[in-house]
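Where a number appears in this text, it was derived from the coordinates with a stated rule and is not lab data. From a predicted model like this one, the values you see are computed outputs, not experimental measurements. Cβ atoms are built from the backbone, for glycine too; each structure is taken alone.
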Structure P
Amino acid sequence: MKKLLLSLALCCAATQFFAQDTPELAKLRNDGIEALEAKNYQDAFTKFSSYLSQTNNQDSVVAFNCGICADKIKQPAEAAKYFDIAIQKKYNLANAYIGKAGALKDLKKTDEYAATLKAGLEAVPGNAKLTSMYATHFVNQGILAQRAKKLDAAEEAFKQALAVQDNNINALNSLGSLYYSKGATTLKTDVDKAKAEFKEAKTYLDKLVPLLSASKPAQKKMLDNANTMLNYINSQIK
C-alpha cells in the first residue's frame, strides 16, 4: 500500500510464547521477530505465516506484523487476510483497519476498501487517519464523477466527504468550484437561479478560505482562486 504503513508502529511481539507453544513453535515465532527487526520482511512473513497456520491464527500481534510483512513484500491479499485476523481479535484496531484498507486499495477493491474504512470508524470513532482516508475516498469518487460529467453524482460524493470530515479542504474547494461553475453557466439564462448557485458556492468557499495558508504553495493557488471566485460572487449577489 505504498507509503501507508510507514506510519504504523512495528509492534514486535515479546519473546515469551503461549503456554500451548512447543519449543519449535516458540523458536519459529521468535525467529520471525528477529527477521522483522532486521527488516528481512520475506523471511519474517514466511516464519510468521507458518507459525500462525500451526497455531490456528491465535496470536493477534504476530498476525498484525505478518500483515505488515505481507505489505512490504507486495502481497496485498495476504496483508488483508492477516490484518483482518488482528481486527477480529481487536488488536491495534485503528492500524489494523488502516492496513486492511490499504491492502484492499492495492487490490483495487474499491467497495470493500470503503466498507473497511467505514467499519474502522465505527470501531474507532474519530480516528484521524481513518477519517482522512474515508473522506478522501469520497473526494476521489467525486472527481471521477466530475470527469465523467456526472455533476449530480460528483456533488453528492463531495457532500459525503464533508459528512465524514467537515473541514476537508478538497471537498470544500470542489463544491465551491462546482457551484461557482453552475452559477456562471446559469447566469446567461436565469439570473435568480444563478444567484442561488453562487450563494451555495459562497457557503463552501467561506468555510474553505480560513483553512488555507498562503505560506503553503499547494494551498496558495487554491486560496487565490477561492478569493477570486468570492469577489466575483459578491459582485453578482448584491
Structure Q
Amino acid sequence: MAGGQALTIRSLTTQEEFAEAVALQKTIWGFDDLDLLPVRLFVVASKIGGQVFGAYDDDRMVAFLLAIPGLKQGPQPYLHSHMLGVLPEYRNSGLGRSLKLHQREEALARGIRLIEWTFDPLEIKNAWFNIARLGAIVRRYTRNQYGITSSALNAGLPTDRCVAEWWIQSPLRKTPVEEGIRLPIDIASIRTTDTDRARDIQTELANQFEAAFGRGLAVIGVERDDACFTYLLGCTEEPA
C-alpha cells in the first residue's frame, strides 16, 4: 500500500466523512461541482439501506464506495453500487477488490443476493476487474447514460455504460462461449489521441452489444492478448 500500512475499511456516518468522500471525487475524476455527488446523497444512502464505506490509510481517506438500494419486479431488493473511487497512488494495490468484498459481505449479511453497477466498456482494466476477477455478467447496455460529463477521463465521449450484475449468493450458470466482441488493446491511448476514432469504436461496440443482448446473450467472460481485448458472450441461467 502507498502508506506502507494495512488499510482499514469502515462505514461512513458523519457529515465530515461524507464531505471527505465528495472531495475525493474531485481528486479522482476531476469533476466540476455540477457533476459531484453531494453530501446529502451520502446522507440519504446511509439512512435508507444503502452502503457508504471509506478506506483509510491511518486517518486519511484514500477510497470510498457508495451504493443505494433498488427494486425490481418481484420481492427481492438489490443494491446499485453507484460509485467506487480510489486515489491514483493506491490503485493496483487490491484496494478496489477489498472494498467490493467488504460490500459483498455486508450485503449478504442482510440477505441481499444481487449488486449492480455501471461501467464504461472502453475502460478495459475495469471490465477485466468486474468480469474476470469478481465474476459479474452483463446483459444490458445504455448509450450516453449520464450525458457528457466534465471528467477528462471520458475524453468528451458519450457516457455509454454496461450494467454489471454481481450475483453474490448464487452465481449464474454460464453456457459455453458462443461469440466475442473485440476492442483494440490500446483503446486507452486511442481515446486520448484520436477522439474521432474512439467515438467510431464506441458506436460499433454499442451496436454489437445491443444486437447480442437482443438475441439473449450475455457477457460471461473476457480475455486479452497483445492486440485485442475480447468480451466473451454466451447464455446464462438465473439462480434458484
Structure R
Amino acid sequence: MRINTERMMLVVALIVAALPTRAMDDQATYWRVDGLFERRISSTPDVHWKGSAWIGDDLDKLRLQSSGVLTDGGLIDGEGGTQGIDNRLYYSHLIAPFWDAKAGLQLSVFNGGQQRAGFLAGVEGLAPYGIHVDAVAGISNTGVVSARLEATYDILLSQKLIAQPYAEAMLASANDPAIRLGSGLSRFEAGLRLRYEIVKEVAPFVGVSFEQFTGNTASFAAADGEATSRLRALVGLKVWF
C-alpha cells in the first residue's frame, strides 16, 4: 500500500490547527531537544539513536520523535518489525500532574523499500517512585494494531553519576511478514546505562542490554538466519538543550 503523502500532511495540519489558542502572555512557550546515540557491541554490532524535540507550554506541546538502528553494513535493522527508522509527530496535553496524553502520526521505514504509516495515541509521564513511562498504541496502514511500553528509572549514585535501568516491550495484533513482525508479544528488551554528567546537558555512558524476539517474530528472525536473542555492550552519549 502506497503512502498518500498529501493526506498525511493534511492530517498533520489538522492536528496543529486543533492546538488550543490562548493569549501569548497567558502561558510561556518553551522548547527542548534530547538526543541519545549509542554503539551496541555484539556479534552483530550496530548504531542506535533516539531523538526528541518539543515546543509548547505547561499544558500543550507539539512533539517530534525519531529513532532507528543501522548495521555496520548500512542496512536498517528492523528488529523484528518493531524498529526500523521510526518518525513520530504528536500533540500532547497535560491530563494530570506529570502526565500527558498524546496522539499523532507515525512513519517507519524498513529495508527493501518497506514503509509503514499509522495513527498513534498514548500517555507519558512519571509513575510512583519516579519511573518514567511511555505507553503508546496505534494502527498502521496494513491494519496491524500494536502497543509499545517503555520504562526508565534514574538512580542517583552521586551528583554526576547516574544509573538508568530500562525496559521495552512491543505487542502486535497480527503478523506482518514483509517487515518480519509477528503477532502477540513480539520483542522485549531490558538493560542498564551508567552515565556520567560532565555537565547536565552532556553525559557519556556505558551499559549492557538484552533483547529477545518471541513468538512468530522469533520464527521470522530464525528463518532469516538471525539470532532470536542478543546480549550487547553499550557505549554512547546522551545530550539535551
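Where does the value -3000 come from, among P, Q, R, when helix-only ellipticity at 222 nm (-39500 (n - 2.57) for each DSSP H run of 4 or more, over all residues; to 500) is the thing being computed?
Working: P: -24000; Q: -9000; R: -3000.
The structure behind it is R.
If distance in nm of label points 7 Å out along Cα→Cβ at positions 114 and 146 computes to 1.7, which of P, Q, R did it come from? If you can, show how the numbers build up before the last one.
Details: P: 1.7; Q: 2.3; R: 1.0.
Traced to structure P.
I have 59, 49, 32 for Cα extents along the principal axes in Å, calculated from one of the structures P, Q, R. Which structure is it?
Derived from R, not from the others.
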